[in-house]
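Please find the structures below.
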Structure 1
Amino acid sequence: MTRYFASDPTDLRLSVSAVVCVQPGAREVREETGWSVEVGRLVGVYSDPARQVIEYPDQRRVQAVNLCFEALAREPGELGTPGEVLGVGFFACDALPQPFVPIHEIRIADWLAVDSAARVR
């Protein structure tokens, strides 16, 4: 089972994520979900080892350095990596499916922040 908030990383990986909004055009989002999006502001840069080390079932402990962007959903498409994506859906911030990945909760909270300044965590 994958464990979040692990310690003592054995690998370092760069990643990109997006908080995708639905309102009236990020390659990674389209690649994994099929949706084309328009990339907007930088939400934050996340690299704190206390929050960004993930232990996988094979015992690898990966510290993720993540750039998270806001993205506006434009149009659906076909899943590009069905082995990596269990499903795609849009949810209100107060009705996210559970269990929810803890590090994603932090990114969504930063996206919702009133001042909209990029966070470094």
Structure 2
Amino acid sequence: MPAHIVIADDDAGVRRLIELALRKDRHRLTMAVNGWRALEAIQADRPDLIIADLMMPEMSGLELLATLKSSPLLAGIPVIVVTAAGQQAHVEAARRMGAAACVLKPFAQGEFVATIRAALADRR
């Protein structure tokens, strides 16, 4: 079943790769270039899932995750964080903060889609 997913990543190429990976499932995707833009989109139209890069300018994925988890209205939205390999401390912090999953870049498309599907299934 298609879902509304907000994708926050400052790299246009990564946003495009995620879009292509999720195209088959016909999700409605909202793209954001940083955490602030993602938060605006989330508040305007509550999504079913959020995918956030941990390292972004202006508001990082960790800051976005903290903001979401502190809001009673938004805390239940699953967040999948993506980050470059070698950022283990950030991954561990995201898990402690309640991220539904952590995906290391570069990621295999099939595994990434399976992670998205699992997070959406867990929510329903």
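The value 0.5 for distance in nm of label points 7 Å out along Cα→Cβ at positions 34 and 58 was derived from one model only; which of 1, 2 is it? Going label by label, the one that fits is 2. Looking at structures 1, 2, which one was helix-only ellipticity at 222 nm (-39500 (n - 2.57) for each DSSP H run of 4 or more, over all residues; to 500) calculated from, given that it came out as -13000? Of the structures listed, the value fits 2.
Name the one structure among 1, 2 that semi-axes √(5λ) of the Cα gyration tensor in Å of 24, 18, 13 was derived from.
Numbers: 1: 24, 18, 13; 2: 18, 17, 14.
The read-out was computed on structure 1.
I have 3.5 for distance in nm of label points 7 Å out along Cα→Cβ at positions 42 and 98, calculated from one of the structures 1, 2. Which structure is it?
Working: 1: 3.5; 2: 1.0.
For distance in nm of label points 7 Å out along Cα→Cβ at positions 42 and 98, the value 3.5 is produced by structure 1.
Bear in mind these aren't lab numbers, they're just calculated from the coordinates by the rules spelled out. Treat the numbers as computed from the prediction; the structure is a model and nothing was measured. Cβ atoms are built from the backbone, for glycine too; each structure is taken alone.
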